[in-house]
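**Student:** Given below, in the form of structure tokens, are the structures.
Computed from the coordinates by the stated procedures, all read-outs in this text should not be read as laboratory data. Everything numeric here is computed off the predicted structure, so don't read it as measured data. Cβ atoms are built from the backbone, for glycine too; each structure is taken alone.
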Structure I
Amino acid sequence: MPTQLVWFRDDLRTSDHPALNAALSSGPVIAVYVLDQESAGIRPLGGAAKWWLHQALEDLRRSLEKLEIPLILRQGPAAGIISELVHEGNVQTVHWNRRYGHAERAVDMQIKQDLHARGVHARSYSGTLLHEPWELLTKNNTGYKVFTPFYNALRDSEIRPPLPAPHAQEPLPDTNLPASDELESLGLLPALDWIDGLAAQWEPGEAPARQRLEQVLESIAEDYPEHHDRPDLDGTSALSPALRWGHVSASQTWEALGRLAAVNPEASDGATAMRRQLAWRDFCWHLHYHHPQLPERNLRAQFDHFDWAWPEADPQAAEYMSCWQQGRTGFGLVDAGMQQLWQTGWMHNRVRMVAASLLVKNLQVHWKAGERWFWDTLVDADLASNTANWQWVAGSGADASPYFRVFNPELQAKKFDPQGSYIAKYAPLATEPIVDLKQSRRAALDAYEQMKLIS
């Protein structure tokens, strides 16, 4: 009997999985994950993301086993591997949830065309974002560049309701299954000591993500408006890795927060504010879809004339970059954030903004240098969110923070770490500041004025 192939990508779950549900309703199913870091334009994963993916694939395999669905692992260019599996598995239809990166969409489009030419069906579904980027448009039929009108349009649109968990299929005979690579052969586990810290902090997978979402609904959402900027408190969802890897879907999270707001008036403001943050994630992918150059180029072209320094070419910038990466800037909140990042693969969002502002404004190092470091060290490294947020802080992006808004890390620490417990936990040993905040802020603003004269 012809087989249905489900191609998992950034959606490593079994519940609310449109591609999986459609496949199970059509015939016997096999699943595949392809580690593709070779297709043109595909950005290789960073070290922390690879560690997460290794654990996530173990979890996905266990979840699929309960549904009697075998998971095949392969690595290499996706087009060739999907073609091989179609032949080896007598596949009638390939199902996947859509990706929105420019290079990824090009790969998917080519695969779909190749399959259709062979008489094999290819079906794609909306399973990652709240809304497709090409469906939410301005009155001028263009993509949004300002978040608030985007959010209003998203909020007023119809959000796909989550799908129920699927039922198990009948077991497949092992003799008909394509071979799978061993998980260890994918080489996802970094040979670095810091993975112990990642393992101590996180349990990747679908069930832990659902448990965290329930915890958010029960004890975090109500106080979110007051606590979300406090890195010393457990005041945010901390679901960004689960959303990035698709252990829980945006639709599931949106629906759960809406349900909470409806039944608990005291949590309504917090649930609505959390929904807004979920919409920001959609907005980042919306920007990336309509401006595929976002990871490499300033969205605001005038910033092409800004005289940022590159660590590879400027010894002073290299020293600044090293101090920033290692949490030795002399500013407690920034150093604590950078140590939290290194130890856990994650950093509180408020601290991400402060740390990024210090690098690109006070130290005048190019935002792409910071973005690359976050890409390698964040377990939630997401191409659209990472690049859009760095450009937001730098002033070069859409709906960006005004350039004159330079976060003062000392004032930020007093306001958001009032007892100093966050700094004490991650950066207890104070060092001398590597730059004068007042002078460096003035220099940054002067450089901005010079850029405006040139552009």
Structure II
Amino acid sequence: MDGRHDLPGRRIAARARPARRRRLPGRDRPLPAPPQRQEALSPDHRKTGLFLVGARGAIATTVLHGLEALRAEVAPVGLVTAREEFASVPFLPLAGMRVCGWDITGDSHRSAAELARVGVLPADLVDLCGETRDRFELRLAPGVGDPRDADLMDPPARERLRLPLPEAVEALREDIRGWMRDEGFHRGVVVHLATAERKGSLPPGWNDPEADPFQLVAGAPDDLSRSLLYGLAAVAEGLPFVNFTPAIGPAAPALAGYAHRRGVPVLGNDGKTGETLLKSVLAPMFRDRALQVMAWEGYNMLGNRDGAALADPDRRAGKVANKDAVLRRILPDPNLHTEVRIDFVPSLHDWKTAWDFIHFQGFLGARMSLQLTWQGSDSALAAPLVLDLARIALLAQDRGEGGPLLPAAPFFKAPLGCDEHDFHRQMELFRRWLAADDSEA
């Protein structure tokens, strides 16, 4: 789409693909033959690379189409950094942002068609963006996945599984360098949107903020969290890293310490978009009105690829822990009973439904309850926050800040370096940080 309104419509499966040419090992798309290849573009200060891990997933697909819609001047609903109160903050313009990234399987055309079918993306936008997706597919690189998921991967991603972990990090760095060079990006940011990882322990050494993460990777087991590989590649290339998933990523002290020494911002963990956002808003109300919450039960249903992955108890554990911890930090009553459940309901697809039951006690022991049901599109809620966090990360880099970015707390379930989970207090922290930037500008 790229800002035009007159791109031809298309049928998703009908477009012929470019002829295949020579391949780079580990990449699922051919590069042009040397005689036809253009010279590397000079960096364009207006162009920024948004490098997404899980680039064919529902959230990433919504980000891709959302950027095209924003370039066509669709209202930026849900985009915090576009609010009028932040108009004077020098956030990077979204018009210059272009999407590249990694995935282990899938097809962005099918993802877009499915999101249109269930009412998340407008059908006309999906039709208009056909050529944008064609170009996007040609830029994608195979992801570095979990060896336990090899059967789910496309052949190029399975090929990358053969790489030792240090070489896998180098392959990711080369992907970034290639995109920066070939697309003429002036700067970039990496956002981790991959499917929730299985629960695992952090290998020895990663808890030391002074450790060299490259040495740690060389001695790490094959099932090391992939969020650490992508985060290390991003920080080594000087790009901010945003972890929108429950994976450990920049919460690992060795990666956070390396980012601090390199002066590269890292943001995370686990994007806060729905039920947990409501908890972080409602729980302070009970606390500040001196009402005793005795029980808070949460039941979540989700039907997309993330929902299917969270049906696995090992993948679900981290997500459940982060959702439950918010209440424990705001309402520290040791007698509080809480429970969080997540079930996969295929027919819901991207429409996440959450039901909460809150049992509380008031004056003279009177017992009362609050019940609420939340239904929202997981991808439509998350996509604008991805763009917000990319802009926030780049602003922090402009200010010379490195390591975990505490003011990004209101966007995450498990914010790095922040024990405050009250959403309103988190937003005040964020506003003060932006105001300080304004005063120094």
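**Student:** Work out FRET efficiency 1/(1 + (r/R0)^6) of positions 67 and 411 (r between Cβ atoms, R0 = 41 Å, to 0.05) for each of structures I, II, then name the structure with the largest result.
**Tutor:** Working: I: 0.20; II: 1.00.
For this comparison of FRET efficiency 1/(1 + (r/R0)^6) of positions 67 and 411 (r between Cβ atoms, R0 = 41 Å, to 0.05), the top structure is II.
**Student:** Then there's this: Given that FRET efficiency 1/(1 + (r/R0)^6) of positions 163 and 187 (r between Cβ atoms, R0 = 35 Å, to 0.05), derived from a single structure, equals 0.55, which label among I, II identifies that structure? Display every interim value, and only then the final one.
**Tutor:** Details: I: 0.55; II: 0.85.
Derived from the structure labelled I.
**Student:** Further, regarding this structure: When volume of the Cα convex hull per residue in Å³, for residues 267-354 alone is calculated, the result is 103; to which of the structures I, II does this value belong? Can you show the working numbers first?
**Tutor:** Values: I: 153; II: 103.
Label of the source structure: II.
**Student:** Which structure, out of I, II, was mean count of other Cβ atoms within 10 Å over residues 147-154 calculated from, if the result is 13.4?
**Tutor:** Numbers: I: 17.1; II: 13.4.
Answer by label: II.
**Student:** OK, next. Computing mean count of other Cβ atoms within 10 Å over residues 259-266 gives 21.1 for which of I, II? Don't skip to the answer; put the middle values down first.
**Tutor:** Working: I: 12.9; II: 21.1.
Computed on structure II.
**Student:** Tell me which of I, II gives 1.2 when you compute distance in nm of label points 7 Å out along Cα→Cβ at positions 211 and 235. Don't skip to the answer; put the middle values down first.
**Tutor:** Values: I: 2.6; II: 1.2.
Computing distance in nm of label points 7 Å out along Cα→Cβ at positions 211 and 235 on every structure in I, II gives 1.2 only for II.
**Student:** Another question, if that's okay. If helix-only ellipticity at 222 nm (-39500 (n - 2.57) for each DSSP H run of 4 or more, over all residues; to 500) is calculated from each of I, II, which structure is the one that comes out at -12000?
**Tutor:** Details: I: -14500; II: -12000.
Considering all the candidates, the number was obtained from II.
**Student:** Taking 20.0, 63 as the value of Rg and Dmax of the Cα atoms in Å, for residues 131-362 alone derived from one of the structures shown (I, II), identify that structure. Intermediate results must be reported in sequence, preceding the final value.
**Tutor:** Working: I: 21.3, 63; II: 20.0, 63.
The value was obtained from structure II.
**Student:** Looking at distance in nm of label points 7 Å out along Cα→Cβ at positions 75 and 171, point out which structure of I, II has the largest value. Please report the intermediate quantities before stating the final value.
**Tutor:** Working: I: 3.1; II: 4.5.
Largest value of distance in nm of label points 7 Å out along Cα→Cβ at positions 75 and 171: II.
**Student:** Moving to a separate point now. For percent of Cα pairs over 36 Å apart, which of I, II scores largest? Intermediate results must be reported in sequence, preceding the final value.
**Tutor:** Numbers: I: 30; II: 26.
Going through I, II one by one, percent of Cα pairs over 36 Å apart peaks for structure I.
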